[in-house]
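Nothing in this text is a laboratory measurement; each read-out follows from the coordinates by a stated rule. For clarity, every value in this text was computed on a predicted model and none was experimentally measured. Cβ atoms are built from the backbone, for glycine too; each structure is taken alone.
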Structure I
Amino acid sequence: MSSSSAAGEPRNEDWKNTILAGLANYIDAGSIVSGSAALALWQEAYRLDNDLIGMIGAFGPNAISAGVGALIGGRLCDLFGRKKIYQYDMLFYAFGMLWLVFAVNAWMVVLGFFLVGLAVGADIPASWSLIAEMAPKDGRGKHSGVAQMLWYLGPVVVLLMFLVLAPLGLLGARIVFAHLAILAIGLTFLRSRMQESKRWLEAQESAPRETKQARPGRIRELFTRQHIGSMAFLSGMYLFWNLWAGTNGFFFPYILRTVGDQSQAVAVAVQTLSFLLGMGSIFFIFMKLADRVNQRLLFGISAVTQIIGMSLLALFPLTLPLAILHVFLMSIGGGFGAQSFFQLWSSEMFPTLLRATAQGVMFAAVRIALGAFSFFVPALTAAGFTNLAWILVGFLVISGLVGFIWAPRNEGKSLEELEAKLKVTVI
C-alpha cells in the first residue's frame, strides 16, 4: 500500500484532509437545523400551508433529496473518483443555499432546500469513503470520529447564531444560510489542493479490464448475497435509529416546555448542551476506543444506554431532574453509537470500487424512508406522550439488536485485509 496513511502514525496532512472531507457533516447537520429554525419565519412571511411545510420537510436535506443525491453521488464517486465529487459538489451546494439566502417566496424555499439536499447527499459517500481510505488501519475510528464531531458542531453553531440573530427575524436566517454558502465556497478552494484517494487509484489500476463489459466495480456486483446482507444489516441498524432521532425532534420541545422555563434561550441552551455532550462522547469514547476494543460490545453499551434513557420518559413522570438525566444518557450513548458506527462500518464492509456506491444506496434508502415516515410523525405525536415514548424505545431496541447481533469485528484491520476477505461473485 503506497498511501502514506497506510501504516504508522498519520501525518498532519491526513488530519487536515479528514477535516476538509468531514466538513460535509457540518454542512449537512447545519442545513437541517437551520431549515428547521427558519421554518416558522418562512411560514409567517410566505404564508406556507401545512402541505407545503410537509413537502419542505420530506424533500429537504434531512430526507428524500439527500437520499437521491447520495444515490447519484456515491455511484459517480466510484466511477470517476472521490475528488471530482467532493470538490465541485460544494459549488452546487452554495448555489442551492443562495436560493434560501435570497428567497422572496415559497417556491424559492422549496427549490433551494431540494438543491441543498441533493448536494449534501452527494457529498456524504465521497467524504466518508475518502476519510476511511486516508486513515491508517489503527486510526479509522479516530478519523471517522472527527467527521461525526463536525456533524454535532454544525447544529451548535447554527443554534447559537439563530439565538444571537433572533431580533433580526428573517434577515437573521438569511445570514445563517449565507455563512453556510460562504463555507461551501471556501471549502471548494481548500479541497482543490487535496489529492485523489490513493486506494481508489490503485484499485482502478489493479482491476482487470479484459472487455468494456468487465469494467470493475459494476453496480450489479453489490447484489451478491454477502453485499446484500451487509447493506441490510447496516440499513436496518441505521434506519431504526434515525426513526427515533427524527421523531425525537418533534417531542423534544415538549420536554423543554414541560420541565420549566419556555424561553428560547433556555431551549437553545439545553439543545446545545446535548450536542456538546455528544461531541464529548465521540472524542473520549468512540475516537479513543473504536480502533482498539470489541466494537460489538461498544455498540451494545451505547444501545443499552439510549434505551434506558428513552425508557425513563415512558416509565416515570416528567420532571426537571428526569429530563436532564434523559438528555445526558441519550447524548452520551448517541455519541459512540449508531451514527458513528454506520459511517465506520459502511466504509469497511465493501470493496474500494463499490464503497461509495454502497454507502450511497444505503444512505438513500434511509433518508428516503425517513422522508416517507415524516408524514406519519404528527399522527404518532397525537397518540400521547407516553405512547410515543414507548414507540421510540421500540425503535432503539430494534436498532440495538440488529447492530449488536450482526456487528463486524474490524478493529485494527487494514482496508486491504478486510477487502481480501470479501468474495465478490459477479451475477
Structure II
Amino acid sequence: MILLIFLGVLLGSLAIGMPVAYALILTGVAMMYQLDFYDPQIVAQNLLNGADSFPLMAVPFFILAGAIMNKGGLSQRIVDLALALVGHIKGGLGYVTILAACILASLSGSAAADAAALSALLVPMMMKAGHSKALSGGLVASSGIIALVIPPSIGLVLIGVTGNISITGLFMAGIVPGVLMGLSLSVAWWLVSHKESVKPMPKVPASDVRKTLIKSIWALMLPVIIIVGLRFGVFTPTEAGVVAAVYALFVATCVYRELRLKHLYRVFLESATMTATVMFLVAAALVSGWMITIAGLPAQVTALVAPFSDSPTLLMAIIMGLLLIIGMGMDMIPIVLILLPVLLPSVIAAGIDPVYFGVMFMLVCSIGLITPPVGAVLNVVAGVTGTRMVDLIKGVWPFLLAQTLLMILMILFPGIIMMPYKWLMG
C-alpha cells in the first residue's frame, strides 16, 4: 500500500504540473499520514538536513567554475584549440564540437552550460560551412551530455551524496565512459556527415597550432589539477570544487583578462540561482527519502527484483531500460534523488559494484536529457540556436542511437568501466 501511495502522490503531483521539489515534500507528507506519525517538525528538520552536507558544497563551486569558464574566455580557447587540431578534417567542425565538448566537460560538469556554450560558438560556424542546422544542433546536444559523466560531473556528486558512494571513485570511473561517449559520437558523425558535400577548413600551420595550444594551456591545466589532486588525495571532491572555481576566476581575470569586475555580479547571481534550485531539490528529496527508508520501500523493491538477482546483467538491463523510459519525461536531478535510494540496495544485493552502477545510472540519465519529448538539453540548444524542436529531434537521433548502443555495450561488458577504474585507483 505504501508503495502505491508513494507512486500515486508523486506521479499525480507531477502530472498536474507541481514543481518537483514540492511534489517530493508532498509525497513524504502523504507517506507520513499513511504511517500515522505526521509531524511538521520532522519535515522541517529533514529539509534542513538535506542541504546540510559537506560533499554537496562541491555543487555550487563547480557551477560557479562553469559560469566563470564560459564568461571568462576559457571555453573560447578550448574551441579554438579543437579547431586548430581537427578543423581541417572532412566534417571537421563536427569533430571540433566533440573534442571541445570532452575538454569542456572536464572543466564545468554541467551539460546545460556546455551545450549552451557550444551552441553559441559552433552551430553558426557549422551552418556557414554548409552543415544542416538540425544535425549540427543534434550533435551539440549529444556532445553536451558528456559533461555529466566525465569528472567533475555535478550529477556524479549528487549520486555520491545520495547513495553514499565514493565521489572520488565515481569521478575516476567516469573518465573512460566519457571518452567512449565522445568516440561513439565521432563514429556516428562520420557516418552521417560523409554524405554532405561540405568543404573542410584549411589546415592550420603547425606554428599556429602551437600558439593556440600555448594560449589554451591555462584552461587545459584545470582538469589535470582536479584529476591528479583527487587521485593522490591532495584534496577532497568538495575542495576540488573550490580549487576549480578559484583557478577559473584567476585565469579569467588575471591571465585572459576577459572577465571584468563589473561582470562578476552577474556571474555570481546566475551561479547562486542555479545552486539554489539544485539544493532545494536535494533538501526536498530528503523528506521523501527519509520516509522511503522508514517505510521499507527499498526492501519491497529488492523483493520484486529478487528473481533477477542471480543475473546481474539482466537486472542491470531491466533497471537501465526503466531509467531510460523515465528519463524521457523527467530531469536528471529528480531521477537521482527519487530512484537511486530505492534501487541501490537491490543492486548491491545482486553483487553489482555501486560505483559501476552509479556511473551507468548517470550515463542513462544523461541520455534522457536528449530524448524526446522533454529533453532538457535539447531545449537549451533549441533556445540558443532558434531551431524548432521537431527539427532538432530529427537531427539528434543518430547520436542518440550511438549513445544508447554504447550503454548496452557497457551493460554486457562491465569491465569497460571497472578495469580502467581499478587501474586508476591503484
Structure responsible for 11.6, with mean count of other Cβ atoms within 10 Å over residues 314-321 calculated and labels I, II on offer: I
Mean count of other Cβ atoms within 10 Å over residues 106-113, calculated, reads 18.9; among I, II the input was structure I
When Kirkwood radius over Cα pairs in Å, for residues 114-345 alone is compared over structures I, II, which one is greatest? II
